[in-house]
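Listed below are the structures to be examined.
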Structure I
Amino acid sequence: MTASRRGKRSKTDFDTARKLALALPGVEEGTSYGTPAFRVRGKLFARLHEDGECLVVRADLDIRDLLLQADPRAFLVTDHYRAHPWVLARLGTVSRDQLGEVLEQAWRQRASRRLVQEFDANP
């Protein structure tokens, strides 16, 4: 069986997260709580956690619960975020595809309707 058939994860790091986030329309990089962060139209949707090993990503609570159940190695929530719509993605554990999907969903939650429609019209 090949490595890809065994479900081998491609290594992710913050540079991967940065490329994925900045590929989405209207995204700007800045800081939040002293760490690199990504916003669309001024609205935060992801940032590097203070530990440098996780990316904090906006996620509705129901989506977060699904992520936690589907892949607890890649996703977690700390007590600090338990009551808030955020999930932590473990960089180096989460796959590039998973990270891309959660970043896009977070972006969709924060982007304007017009920006999302333009994005969907130009795949």
Structure II
Amino acid sequence: MEGEWKVNENELAEIKAIADSNLDTPVLMININKYNDGEYPNGETYQDYLKILPKILNEVGAKVLWQLPALGQPVGSQAADEILGIWYPSHKSFLSLPTAPSSIENFRIKNACVSKAVVHRCPADVIPKS
């Protein structure tokens, strides 16, 4: 099953404008993933995804801040298995994912196990510090 990826061209253009400006800042991307049946949390392809994700993020200077199972949804109707908070040092860093050295393998694996992904862009300067 192919993953569902609906790119918001207006948002992407805004991210590109920020990345090309002198105002580029770190950014937090909240990823809400629904996986193909049987993949989450013990499927083989999901396990492969867990191995490649830190590699590609390291290549662009990003890191997973948290990775949590979605236990249920008391309000709304967005299906989700897992929510990830991924910090990027800049918008440019986020945009460099498709050209990172392990991008082809990463996106192949992600497409094989994620049935739907929604990503929300958030300011990174409001992340609580421990």
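Just a few scattered comments:
- With relative contact order in percent (Cα under 8 Å, 6 or more apart) derived as 45, matching label from I, II: II
- Distance in nm of label points 7 Å out along Cα→Cβ at positions 31 and 111 - structure with the largest value, from I, II: I
- Read-out mean count of other Cβ atoms within 10 Å over residues 15-22, computed value 17.6, structure in I, II: I
- Each of I, II could give distance in nm of label points 7 Å out along Cα→Cβ at positions 23 and 103, but the derived value 2.6 comes from II.
- Computed -0.66, -1.23 for log10 I(q)/I(0) by the Debye sum over Cα atoms at q = 0.15, 0.21 Å⁻¹ - originating structure among I, II: I
Every number here is computed from the coordinates shown, using simple stated rules; none is lab data. Note that the structure is a prediction, hence the values are computed from the model and not measured. Cβ atoms are built from the backbone, for glycine too; each structure is taken alone.
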